[in-house]
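Next up, some structures in structure tokens.
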Structure P
Amino acid sequence: MDDLGATNAAALIAEVNASDLLRAREVIAGGIRSAKEQWIPTDLVVYALALELQSQIAAEQPSPELAIYLHRIADFVSAESTSNHRH
């Protein structure tokens, strides 16, 4: 495959990934809305999401990209936890 073909393939893959990501977020957001409509507390919804992430990661080979996303989430949670407990 020449450079132009590789570039076009990479662009197509990025477009499909962006579309799939949007669809996945919509599905997950719908599930969260449903949980809230059933009066499930937010902390339990978040805990359930974390358990599902753990399950998905255990079922697959984690990618470097996934590790980066998870580190960013952990950093965000850590920063929020610290800022919420300051006086």
Structure Q
Amino acid sequence: MMTDDRLDPILLSLSRLPLTAPGAERDARIRMRCHAALTIRAVKAKAPARRARSMLSLAGDLALATVLGAYAVVMFLQAFGLTL
């Protein structure tokens, strides 16, 4: 709360702003967008969940698995003192 009697110019400016109320056109537009979004979400939920992976992604996974497998074999051989 303000203790002095002077009027605050910001509060005066705010009190002079017009009151706003949503219009019927805006409500209809928002309602239409919401219904469209809900319809899209429902269609996606019914569709089978499958992920398409590119060949590059599959090749990268295979290369990573190969490198990690070779590393594990070498570490196993070194741990037990075996040689190739």
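When distance in nm of label points 7 Å out along Cα→Cβ at positions 19 and 75 is computed for each of P, Q, the one that comes out at 3.2 is P.
Looking across P, Q, the calculation of mean projected area of the Cα convex hull in nm² that yields 18.1 traces back to Q.
If distance in nm of label points 7 Å out along Cα→Cβ at positions 27 and 51 is computed to be 2.0, which of P, Q is the source? Of the structures listed, the value fits P. Of the structures labelled P, Q, one was used to calculate helix-only ellipticity at 222 nm (-39500 (n - 2.57) for each DSSP H run of 4 or more, over all residues; to 500), giving -30000. Name it. It must be structure P, since only it matches. Ranked by distance in nm of label points 7 Å out along Cα→Cβ at positions 43 and 67, which of P, Q sits at the highest value? Top value of distance in nm of label points 7 Å out along Cα→Cβ at positions 43 and 67 goes to structure Q.
Taken together, the values in this text are just the output of simple stated rules run on the coordinates, not laboratory data. Computed from a predicted structure; not experimentally measured. Cβ atoms are built from the backbone, for glycine too; each structure is taken alone.
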